[in-house]
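Nothing in this text is a laboratory measurement; each read-out follows from the coordinates by a stated rule. Worth saying up front: this structure is predicted, and the values here are computed from it rather than measured. Cβ atoms are built from the backbone, for glycine too; each structure is taken alone.
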Structure 1
Amino acid sequence: MANYHVTNPKGSGVWKAIKAGANRASATASTQKEAEKIAKELSAKSGGGEVRIHKPNGGPIRDSDTVKPGNDPCPPKDTKF
C-alpha cells in the first residue's frame, strides 16, 4: 500500500506526484489533474492507499482520496454514491 502527495512546489510550474516518505517525485505533470490521475494509478498498482492533493504553491492539503483496494480511515456514511 502506498500513499502519494500531489503538490506544486513554490515557483516550480510543475505538478509532482510524490510517494509518502520519498525525497524525489515519482512523476511530474503540467497540470494538477494530470498529476492526480498519475498518483492514483501508481497507488492502485501498489495495492491502494491515500492520494492527498495540496493547494497550489506547496499549500496545505485541500483534498484526500482513497484508492482501492486501500482502506478508508473515515468512510462516508452516505452509501448512495
Structure 2
Amino acid sequence: MHCRASSVEAVELGEGVVVTHTVLRVPPPGLTPPVPIAIVEFEGGVRALGQLTEPLETGARVVPEWATLREAGGKVYEGFRFRPR
C-alpha cells in the first residue's frame, strides 16, 4: 500500500459506532449485491470506512476486523469489515 501523507500514525481500534451507512446495489467486481457499508467512529475521533457483516443502523456498536473483501482481476482487495458487538 502506498500513501502520500507526510506523516501517519498507527492506532489500535477497539469498539466503534456506526456514524452513517448505505447499501451498494451495484458493487465493484468480486462482490455480490447487496453490500452494506458504513463509516465507523472509534475512540479519539478516528473514522474508517468498511463493509458490514450485516445491515445495521446508525448508532450500532461494532468491532473491526481486517479481512480479504474481494478478489477481482487477479488482485486481492483487503480492508475493514465490521461486525456487531
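A value of 36, 34, 16 was derived for Cα extents along the principal axes in Å; which structure in 1, 2 was it taken from? Walk me through the intermediate numbers first.
Details: 1: 40, 23, 20; 2: 36, 34, 16.
Among 1, 2, the structure yielding 36, 34, 16 for Cα extents along the principal axes in Å is 2.
Among the shown structures 1, 2, from which was the value -5500 of helix-only ellipticity at 222 nm (-39500 (n - 2.57) for each DSSP H run of 4 or more, over all residues; to 500) calculated?
Checking each candidate, the match is 1.
Here mean count of other Cβ atoms within 10 Å over residues 22-29 has been calculated and equals 14.1, so which of 1, 2 was it run on?
Numbers: 1: 14.1; 2: 11.2.
Going label by label, the one that fits is 1.
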